Structures are given as C-alpha cells and as structure tokens.
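Before anything else, here is the set of structures, which you'll find just below.
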Structure P
Amino acid sequence: MLEISRLVSGYSGIEIVRGVSLKVEKGEVLFVVGRNGVGKTTLLKTVVGHIRPVSGRIVIDGLDVTGWPPHAISRLGVGYVPQDRSIFTRLTVEENLRLAEGLNGEILREAFRLFPELEPLRYRRGGELSGGEQQILAVARALASRPKLFVMDEPATGLAPPMVRRIVEVVKRFTGRGASAIIAEQNPALVFQLADRIALMMDGEIAGIIMRDRLAESQQLLRSVLGLSYQDRL
C-alpha cells in the first residue's frame, strides 16, 4: 500500500529525514516511534505532500506520488491527521466535517456513527471545543471518509483513555477491511494495542524494526528509545 524508498526531506535546506525506507502492507498498522525532534512529523508530512522531498521515492497503491501536492494524494484515499489538528476554529463541528467531505452527507453521518460524542457538539464552533474534542474532530474528519491509507501524527494527544480506546476500535475496524496505517505516536496504549510493526526512529533515520510478536522481549530497547513499556497498555 505504501512504500518509502531512501527518502530525504526537511526544511530550509536542513535534512531532517535522512535515507528512510519503509513499507506498509495492505491491512497493516506501522507505528513510527521516537523522541521529539527525530523527524517523525517531517516524515509523515512528506508522505502526504505537505513537504516536498529532497530525494527518494514515495509509492502509494502502486503509484509514484513523489512530489505530488496534498490534494492529489488525498484523492487517492489517504486520510491525514496532522499533529496540530488543523481544524477551522470559526466553523462548527458539522461545517468542519462537511469541508473535509465536500457535499456528501453520508460521510458526515459516518463521522457521527464512529464518534457519537461529536453529535451533541455538531453546532459548536471548533474554537469552543476542548483540546481533546478538537483532536477527536480531526481524527473523525480523516477516518469518516473511509481512506485506504491512514497517516496519523500523534492522534492520541490530549485524549482520555476511553477516547484512545475508541480510536483503537475504529482503526481496527478499518484495517480489518484492508485499510493500512502509518502512525507516529508516543502513547504506549495506542502503540501496543494496534501495532503490527514498530519502526524506531533516531536522528532522522530508522534505527530498527520490531515485529508485534517481539514487543514483550524488546522492552529495554523501547524504553531507551522512547520510554515505552509493554505494561503501559489500556
């Protein structure tokens, strides 16, 4: 579904992502973990077209999309949850969702089915929501369009455990139907509940890959990279 080959990317001539190669298969959830500042956000922004790569190749669903603009990548069925949420604070919850989906009311209904907590807030402005409610709105906007590939940058930020569990349930539902996901996250509850593989990122490079069946025995490595413990689950 997603193949990243020898990707180099960054800002203002500074290389932040250096030679990253990753692959996400159909129905797979790959987590990219690492401490703040190692390049996770830059990597995901490059995948969805918000940053143009210096070199390397990005292939989504068999198409080389290297250097494509964000709207073109989105039309391939890519749902993106940015780290900064990027909701419209002057618009209502419903208006935010409608902007994401065009004029298709079905996706609005799907968003409320997936996250019923949003329905009572549908006429409230984005700027009046709590941080957690804004985060759920950003996640709902990305997931309700039923993308083939989820690209999510710390979707559990600011969320209480019940809402983290809801995200786990929704992502599992979609990946069970064949969708794929690449997620940057530091919340161990989300990582250990969803990960098929974990890519350890350090200094802009992938330092190693941990398979799901090796999570328990890789505790020391995860602690050293991120401070994660296998016991820190939902």
Structure Q
Amino acid sequence: MPKEFRGFLYELRRKYGRTEQCVHQNSCVSTVAESFGYNFTIGLGASVALTLAQNVSALFSNPSIIREKLFSKSILRIPTFYGLMPLIFHTVRCTLNRLPLSSHKYNNIVAGTASGLAMLAFPNVSIAMYVLWKAFELIFRELVKQGIVRPMPYGDLFLYTVSTAYVLWQIVIEPQAIRKGYLKFLLGLTGNRMSLLNRDLYEHFGYQSRLLFPYRPTLDTKYVTMNPMLYQPISPP
C-alpha cells in the first residue's frame, strides 16, 4: 500500500469522529468510504468474471467484443449496486445516531430500508424477492424470540409444499406468468414434458393456457373419458 494512501486512510479513520451508538471501530466517514470501496471492488471483480464466463467462446474468435463489454457502462452496474448498499446504510444510520433520543434498533431498520435504493443501479427481481422474503423470515424469527407469535410445527415444510404446488399450478395453467429463466429451468427439469400437456382443457378458465404451448395431442376416442369434440375444433371435411 502506498505511503501517501496509508497516511490518507489513517487521517480519515482518526480525524473524524463517531457517535456513542456507532458500533464500528473507526470514524463514520471512514466506515462509509471504506465499505463502499471494498464492496465496489468485490462487485467489479464479480462483474468482470461473469462477463468473461459468458463470453468464453469470443476470447479467441473475437477478442474485441470482450474489450467492448469490459469497458462498457453496464459492467459497473453490479459494483455500483454492491457498493451503494453499505454506503447508504452507514450514512443513514450514522446520521440518525446523531439525533437526540434516537433508537439504535429503529435506526438500523430505517437505514436498512434506505439501502434498498441501491437497487436503482441494478434492478433485479430475483434479488428483490430474495431480500423481501429474507426480511419476512427475520421479522418472524424476532417475533418468535419475543414470544409474540408461536412457531408453527413443520411450518417450513408446509410453506415449501404450498410454494411448489403454486409454481406447478402456474406452469400448467398459466405458464406465461412465470419468468423465462425459471420456466426454462422447469422445462429442462421435466424433460420438456410440461409443454406437452393438453391445455385445450383449461382454455375455458380464461388464462390463455395455450399461449406459449399450443400443443394439441391426437386422441383416440376409444381411450378417453371426455369427448374431444367438446373442446377441440371440428376438422373440415
């Protein structure tokens, strides 16, 4: 580490103060700056690694594409998001800690909520849903810890069962409502058989079940319990 930078870092850590409620070791300014720089560096490394992994074939065939992607603005989206989260969190929390009669617990809640603004740099539904459900889990665990609610026996298994059933219902009745990446994963998991269902049977429910998979099986009337003419169009003579 260069001597000048080491001196600047030392001054940043010691020159500026911190409140009694702050749990970090160094100054508030240092914590904000260092957490942003650390996370930004990790995010940039991850973004570069993902870009190279997604374009392995172009490394030898067309290296200029890799260079363009590595120096594009889009590669900064992940590190900016990852760096802004602690920057916003520590900035808001340290500011609230300086207010009189402030509550450490509620300061953390407000700061954590505000740090969600970092997603403006990298909007992602998967990350947002994960954070949302993780927040629900933490809130529930805290309520159980305080004795406000009682834990449900085998509640995790029940939640997993309901969630799995709902996803399977969606891919059968309304597959277009599932995200493309997850739909592709489910189709691969079932050997593409979920696209071979007779969705003519569900059309009258109004979900446009055949929108993505218009497959229509040829049925032998000797082996069916429902007359196909009730839901399939009559072929012209």
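Values in this text are rule-based calculations from the coordinates and carry no lab data. Predicted model only: the values in this text are computed from it and were never measured. Cβ atoms are built from the backbone, for glycine too; each structure is taken alone.
Please state which of the structures P, Q yields 17.8, 60 when Rg and Dmax of the Cα atoms in Å, for residues 63-150 alone is computed from it. Before the final figure, lay out the partial values.
Working: P: 13.0, 41; Q: 17.8, 60.
Considering all the candidates, the number was obtained from Q.
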(message) Given a value of 1.5 for distance in nm of label points 7 Å out along Cα→Cβ at positions 39 and 135, calculated from one of P, Q, which structure does it belong to?
(response) Q
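Which of P, Q yields 12 for relative contact order in percent (Cα under 8 Å, 6 or more apart), as computed? Numbers along the way, then the final one.
On the way: P: 26; Q: 12.
Structure of origin is Q.
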(message) As an exercise: helix-only ellipticity at 222 nm (-39500 (n - 2.57) for each DSSP H run of 4 or more, over all residues; to 500), calculated from one structure in P, Q, equals -9000. Which structure is it?
(response) P
(request) Kindly point out which one of P, Q the value 17.9 was derived from, the read-out being Kirkwood radius over Cα pairs in Å. (result) P
